[in-house]
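So, here come the structures, one by one.
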Structure I
Amino acid sequence: MLEAIAKIADMTGKKLAWNYVEEARKGDHICYISDLRKFQSHYPNWKITRNLDTIFQEIIAAQRAEQTSGAAR
């Protein structure tokens, strides 16, 4: 998460406000899988279609569009 926060701050030129809370939120993942080889062996047609930079750019663009449209809360 810290790397993602730093990356988005770098991409937007804005410092992100965040705080750490020990308790997991409802729906949060309790583990993350970084080695996808076993998953890919079970689903050989599945492919990664976006890298992290692309995902972050999409999130940033969506957030900016929401703010521009006045839909931001």
Structure II
Amino acid sequence: MTQEKIARINELARKSKTPEGLTPAEKAEQQALRQEYLEEVRRSFRDQLDHTVIQEPDGTRHRLARSPKPKQPKS
């Protein structure tokens, strides 16, 4: 994500706190930018975990295993 997009997210957040608020178009833009930002953070975190290696006390090394996704309770 570029610095310009992050600056725009911050600008929209500041504007949303003012009495005039955001227009519907700005709200949609803010939501899209936030979603893009969250996807980027999650991707970065996933990549970091994928490259993490655990070293056991005996010296053996292994990568982290992915844990299964928790099942959603039926409602």
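Here is how the numbers come out for the structure above:
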| item | result |
| --- | --- |
| Given 62, 40, 16 for Cα extents along the principal axes in Å, calculated: source structure among I, II | II |
| Answer label among I, II for the case where distance in nm of label points 7 Å out along Cα→Cβ at positions 47 and 63, calculated from the coordinates, equals 1.5 | II |
| Ranking I, II by distance in nm of label points 7 Å out along Cα→Cβ at positions 31 and 55, the structure that comes out highest | II |
| Given 0.50 for FRET efficiency 1/(1 + (r/R0)^6) of positions 15 and 39 (r between Cβ atoms, R0 = 35 Å, to 0.05), calculated: source structure among I, II | I |
| Value 3.0, calculated as distance in nm of label points 7 Å out along Cα→Cβ at positions 7 and 23, assigned to which of I, II | I |
| Origin of the value -19000, where helix-only ellipticity at 222 nm (-39500 (n - 2.57) for each DSSP H run of 4 or more, over all residues; to 500) was derived from one of I, II | II |
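Each value in this text was obtained by applying a stated rule to the coordinates, not by laboratory testing. Keep in mind the model is a prediction, meaning the values are calculated, not measured. Cβ atoms are built from the backbone, for glycine too; each structure is taken alone.
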